[in-house]
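As structure tokens, here come the structures.
The numbers here are math on the coordinates, done by the rules we state, and not lab data. The structure presented is a predicted model; accordingly, all values stated were derived computationally and were not measured. Cβ atoms are built from the backbone, for glycine too; each structure is taken alone.
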Structure P
Amino acid sequence: MLIIRRIQDATAPSDNSAIEQVKLILKSRFPELGNKYIPHISEQLTDPLKYRFRTTLLVAENRNGTVQGFSLMLHASDLRFCFLDFIATKKDVLSGGIGNSLYERSRQEALRLGVMGLFFECLPDDPAACGDADKIEQNMARLKFYENFGAYPLIHTKYETPITAEDHCPPFLVCDFLGQPPVSKDSARKIIRAILERKYGDILTDNYSKQVIDSVQDDPVQLREPRYTKAKRSIGRQTDMDKPEVRISLVINDKHSIHHVHDRGYVESPVRISTILSELTPFGLFKEIQPHTFSEKHIRQVHDGKYIQYFKRICNSLPPGKSIYPYIFPVRNTHRAPTDDSVLAGYYCIDTFTPLNKNAFLASKRAVDCAMTGAVELLNGAWSVYALVRPPGHHAERKVFGGFCYFNSSAIASNFLSKYGRVAMLDIDYHHGNGQQDIFYHRKDVLTISIHGHPSFAYPYFAGFAEEKGEGEGLGFNVNYPLKESISGDEYRVVLGKALERIRRFNPDFLVVPFGLDTSRGDPTGTWNLTGTDFTKNGEIIGRCRIPTLFVQEGGYKNRVLGVNARKFFQGFHATAYYN
């Protein structure tokens, strides 16, 4: 599986590793660059004022973090254009599929930035301009590649004028207007001036720049007719390919129904998923994606190995239909753990109502796969993802399960994303997110926030107090908002605003939301009074943050309104996250 992710600074260790690999690709693909350009990539990312462009680096990586290719794009926000500086793959990699993916992702990034066009240079395919036959063939292939996306050389200008008499194969300026109308003469002159001055100001004379800029006379500018493709894309008419994705990615646990506990009073049932889906499907807000399968190593980075081993073994050993409920809770002594499986259930659990059965491990592992799929989707440029999963996970701590939760899918996805940037977790389930609090309590790279019923009356009772703020490096990076037993939507949003302000100060690259619907009026596990209108408003507030967001389904057990509340929340979120 290939990930194409965005790097906009050089802070995370994974970013530094990727940048060093990009430099090696540049050296091998463009040896003429030397040391003038390559060592400064990190600085370009972190100091846009100096370079007068905001730089975005897109890297195509495999699961091992090996960079297979990249594109480096410069954004001039003052003039609303992007300049694609480089797009390249490793020498030993077949570039076709990766090149297509990188260029398409670059276009999507440019569209998301709201620019007038994506511009770049490409060496000429005209023998009169370039006498090297081998280069001509390569240049023809490149220009054919870009024609497939509706990108063509600018004509009737002197952009490809050689700088010196010794200059051979001066480049075309290729324009991709992203399905929008071609820019005006005045805009084109400003864009070309910015390219020449900001990229080449140290080698170009004022007279040369003026000659090129003044040569732009067409209004709007004109592009060369296609030479390598059958038909030119209709300029000025945006197609579906040109539009940024405006749907929320939806990944569903396709194995959730195998975990079906028929015991009386057990509310965490498969009907929860179908109820939510029945409301979401007709409205066109979502694009369903299929879950991938991920290694257990991601779980082991978050949960204790002995707990995982016990959980997997006991589930495999149980016959269909049989459940073990914890009933003895021995003092946890790592040197003298119980040997009886039924007693071990209590050793690894925090309550008496979370059973172990044959399919609990399989369903929980698949929920993790879905959350991880969502995390990778964010790295690949999705603006938001909803992992609709059960069983839930936010009560699962590093060494124990409980509250219907076995693996903390949200925490596992957050830990994975933390390798690529700062992560904030906003738990909006009615119950405290004790799992992620336990897992990240000593870390500062993942901010954990939970808005919940006060533990004096709400599960899990032993965690979620305001004074629990983290320890060591994590001090100040765990925030709890325990609220009173009865609360209105307006009162809730005051606290939600405080939580989001804390998140803004943290300035995360990703937001992970353990998403509970048990805050609803009449939920059998909660005491609050939120209505459908409240869910809409809460979604709008979170959407205004405009942070790449992964929602992971947690609680919510009033099936009569479960789907409606989910729909209204995401309608609110979508309206502000995608259109404001």
Structure Q
Amino acid sequence: MEKIWKLQNPAPPEFLAQYPELPTLVADLLYHRQLLTPEQIDEFLNPDYLHHVHDPFQFNQMEKAVDRIFLAIEQKQKITIHGDYDADGVCASVILADTLRALGSNNHDVFLPHREVDGYGLNANTVDLFIHNQVNLIITCDCGIGSTEEIAQAKAKGIDTIVTDHHAIPDQTPEAFAIIHPKMPNEAYPDKGLCGGAVAYKLAQALLRRQKEKKLPLVGTQYSPNAFEKWLLDLVAIASVADMVPLLGETRVLTNFGLVVLNKTGRLGLQKLLLEARLVQEADTGGEKRELDAQTIAFQIAPRINAAGRMDHANAAYQLLTTGDPTEAIDLAFALNNNNTERQKTTDELFREATKQIASQPEQPINFVINHDWPAGIIGLLAGRLKDKYYKPAIVMTENEEEIVGSGRSLEGFNLIQALQTCTDFFKKFGGHPLACGFTLKDKTRREELQQKLNDIFRTETAGQELRPILYIDAQTELEKVDWDLYSLLEKFRPFGQNNERPKYLATDLTIHNLEKVGSDGKHLRLLLRTPRNQIRKAMGWRLGNGNGHNWAQELRVGDRLDIVFELEKNTWNGNDELQITIVDLKKK
């Protein structure tokens, strides 16, 4: 579907006058990101760990949670960390497990659910297992806020639960011992955008601060509490980027410093995973060192960690991030890399099946597809790809003998989790975000009824809206002005991610001087573009052969006139750096 290009307004004169020290380009980008106050701008452009990372005890119930955990450690009570099977949940679990170990706990374990057997979050069978194992304290990571019945079940048997989570708040919240969740009603904590790993990190911060106040050393590490806290940041960066939370505010600060830690991580398993993915090289092979950034996490690291829970069990990812055994680290990195390759193949196969199913159905506002025994770990990826292809919300379901499990992805303008919250009687369990959800149906026979209701909600909520993909453009410029100075200014905005995407620019009235297909499959294009001032600039168009429903590789010819939307990147090859104009979208005149 052709995108609507929306050129954003420049910052108004009064905003520019308020910050005369800022280049206009930088001021425009800050204005577009709604960074308007001196405090917001300073935090964004000059992130400082000491000044911009909030006191964890600002959480309403942090003091209570910390006291309970220290009591459990001192009395050698059994603690179980209950995480989630995605990268956010696994990283959160490692953060807390590492911290408990450093505090001297020797009676804790980690439980990560199996995606297909256990499903998301706590369930009654898991709580029964904890009761049988004589657990005294459960700490949830990246889940728990919707587990009202299960937490009550544990409480009835004398088990306390501390919830650390960031997902949508349900109508009824659990009666947990303490809830650490930035979006809870009346929660004082200032940053509401933290992911599950970051929320777990705030609990770890508070625990380490208490240990420091007690003037007690950490166990099994040479680090002080302050240093140990910062070495956890590689996992916060992975969790934040993987879970696609806004990279603004405290999340941006934590991710910024987390990337510094990631580039020198001491985690043996992570080092081996980076080698397996060819993101780094063995120390004795020479060659260039590649900087790991948010894009590396999004497209290389997080998919491999997620692949463990999608294709088998998230325990493999947890072991990878915690092992100190070189042989085990190599084996686990190899296994996760293979899982990711298999995940890609399976997703491609099922995507083709899903598109055929949609083509055979009457057109509807939301695309629903279902199949028997599709892997539950893949259906969320399928929903995302279907949403991108058709630019409609997509819900993919898999059915087995006992139940139907679904995963959905939505568009800006339609809050999917809010829609599900109006249909609670359909679900055994559900949860998610405005743009993504997961659920298990209570009654398989009501699937078509649910589909009809969600379609009706969509029609009502989006009446009068033009639901076409919008490409927001930061400014119009001339390609002659694209230089290293511009690149240096844009680098101030890294790390790029959700709500802080790489800046996009519009260049018009360009003429194709030359073009060639590149890549083994010929899906990419390298263009030489002549500007109105008769300068030739090179631009890359990744997958332009399939862009916007056009096969640009066949449609474009030398001499054609174009407008392009582009991003500016640095390309390093054989030790040489060059500016790369990367085409995001184009329109032929």
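Structures P, Q were shown, and FRET efficiency 1/(1 + (r/R0)^6) of positions 125 and 317 (r between Cβ atoms, R0 = 41 Å, to 0.05) at 0.05 was computed from P.
Taking FRET efficiency 1/(1 + (r/R0)^6) of positions 37 and 429 (r between Cβ atoms, R0 = 35 Å, to 0.05) for each of P, Q, which is largest? Evaluating FRET efficiency 1/(1 + (r/R0)^6) of positions 37 and 429 (r between Cβ atoms, R0 = 35 Å, to 0.05) on every structure, the highest lands on Q. Computed over structures P, Q, distance in nm of label points 7 Å out along Cα→Cβ at positions 61 and 509 reaches its largest value in Q. Can you say which of P, Q returns 0.40 when FRET efficiency 1/(1 + (r/R0)^6) of positions 181 and 349 (r between Cβ atoms, R0 = 35 Å, to 0.05) is computed? Of the structures listed, the value fits Q. Highest-scoring entry among P, Q, by mean count of other Cβ atoms within 10 Å over residues 101-108, is P.
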